[in-house]
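Next up: some structures, all given as structure tokens.
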Structure I
């Protein structure tokens, strides 16, 4: 059997969805031609480190979300038929699903952020995909949801039959993210940056309002006023929707000198950045899973996160929670982690215990089994 893997909308391995695909590819056994990748020409070598034996087929020369959605709508069926696929796997089905297919299809849905909040605040999918997405999701033979939260959204928002959905949770790379000792020096050098410790860390694309950075900046100001502690706020992530509004809020803050934007940060350096943080704050109003929660906990760093969407499902009892709409509440948890050593150590211990239940090996094993089952019954 031959399975195609769609790498479109996986951001060349540089996003949460990209990490998901990279981890899965690492665990595909030598396939003898049973799997091949297809996507943008510029992604030809993006996954070669993880899947050196898999052939890559470049497709869709025109850039842009709408153009690529049209390719999936009109060109993908002929492409899949010519390649002789017995099944096709879409790791970013919430962004690039097919509308019809000559072979069975399996899609992973990481979130339904495009339908969160008001139309003005929703993540932009492009006009074509917005029109066809719910129906396209219903056409998939099998859907993998990364959380129970996403599964319920698929049922409620897209009308997908529950029998077609299976929850397979993401993992965390325990070889990369683990507690690391750091010297008592106040400066942490991670090329090309130098970070002054102590710092509070937030790892997320700069996306307003869904990632809630502006309220985090407000909460950080409250934290500084209350404590007088020397902490800085380090915001890690590339610019996305309305990033300028977040940067304007940081510039207007009294504590702007202690707020640091890194832009896109090298994935290989993230473990060092996590492990030297004082604690991590996840203020998002919407997350389909919350990978940064696991990465922080695996690094032995306490987490304060919003009581929103899938975050309580991912973190369970191992995080401190706040109302994402209330900067004062967010600041309360930040003050608690910075000043109560017993609470800090308790959160650290519970976090390390919690992440043991997440495994990329288990995720890949079940995902590959679903692909094989679906192809065999096609």
Structure II
């Protein structure tokens, strides 16, 4: 049974919310986990343009300052998206982060996109998975000495909720890893949209694409599922089948999280921000109103306990009138299943526990 540290959002003049975040880090014994000169990856979501529910940059500054006080070298990081958009390459991804407030002047450290400018920088990590034996993780995550995972806790249309496990498993995977989690098939070409420009041919690392009558064609035997063609296509002709079973998706997501934490034993800390708890993923260019009221912040060295406690805290609240939860739900009722009835979100917690990433049972300590 692990310990989860919780703070509500009540403050006073000599103990503001930034002070509370710093105290949460102290309770996780951060100074013993992060050593002088460690390169510390602070994994977060920089927010899609138009989505305002991401963790505030000023909160990240407090975490960065604590890492620097330990003599370590922090950097903020995320990976490029599988879908085409402003965060699908390292250049516009950083531009988006800066526009959303994650500038050096605000957060006090550099931004490093962990899988490179075109999501081609990854490392294969062997894991004892139920489905996968090897996962593709962003190289800068793998090579970092320590990891702090900062997650905006919210609902998610495939995993029920998104917390520390999803922030690692999906958020630290390369494009190849993301595609493997989301889909059971390779990308395909929409011939009506294809303009025969051949950019996908030039970008394919396995030479799996050819032109047939001035239209691109993907050879399934050669395709490695990296998703590079989907990002390079200027006409949106490369389509990805988002057809994975939700339970299997969650298991593959957790197995990628297992790869993220390999080699980081005793060197990882997790914080979930239970604020603006929106019903869906932060990857949308908007965020709907919260499904429950703002609750607080939790921290732990166990991502399974942290996510389990976060679910309990959300479900321990009443639903917000007018939110995506159409019928009023009381304390103890499942808010995530109300939004996504088909998703059994407990799958990710159970699978993570089986893989040894942590324990669902926890003791909560309020600070």
Structure III
């Protein structure tokens, strides 16, 4: 069962969300994220740090920037409700979110209303299905195509393994990474010995995944590619190790939360748009500030959310809070207006709302931290 816990910052979030409502001296942006579970905490932290730094530096041309936070529970139905609230309340100039690809795709139709559109920038929705979803929808993260290709290259060319199995979440995220990894790995000369989807409902038994692992082992699995988010990936990892698989386990950015699993997560590879040891002055300065405030290094989710807030703030300073004007400004980033230099790298957008040329890094868990793989 997925473990759900209330965030310690819940009371602070409520205060942030309601502070100054209707006052007229503030500008509002929304954050749609699963704030009631640990997965969403990093996004909230990244956004809060950005908001506080912006307001400490005269805000938006002297006006305070306020974060309006709504919990989308990482579910499609709730994401649609949240998007409609943000759109119809008329308070926010833009929305950061949603987090998962499924929720972001579901909400995109709401934000892309022909008469009442709202700028939506996702920090983490990676599915290729989001590309071109509408003129109001953007993202600052690379797509699953980049993640799958990076994993294939790492498995085959860097680690030298020719036979891999893929166990993936049967959703937009899991299928997207699988669809990118498999052809890329095979084009290099590798063989995918098994491809098995899973659903969260399978977690009723801790041994549910044993047949997947056993079948892949019989087929000669040398590397396990695991694509998913949350407790299910932990159960698959435990099953693999319990059944004696000692080869490398790797996956996309959803494996970040395995950091809290201790020794069993040691040596796991994952793709990321940002790692705390990113060797740039801008990134390292951000890592120091984030760690000093929250007591731990930032994940890629936190860093990408921070960049999304800072990008929107730049647009607000240039064109103001009007929704259409702000959307048009963001769409021009990298073309008629300068690229945005964030802590995660350079941000500019193509005609589909996708970030252009964003680098994808492979990290590895070492000693309870994610560092760049060597």
>> To test your reading of the models, identify which of I, II, III gives 2.4 for distance in nm of label points 7 Å out along Cα→Cβ at positions 247 and 263 when calculated.
In response: III
> Here mean count of other Cβ atoms within 10 Å over residues 159-166 was calculated and came to 13.6; which of the structures I, II, III was it taken from?
Replying inline: I
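Bear in mind these aren't lab numbers, they're just calculated from the coordinates by the rules spelled out. Predicted model, so just to flag it, every value in this text is computed and none were measured. Cβ atoms are built from the backbone, for glycine too; each structure is taken alone.
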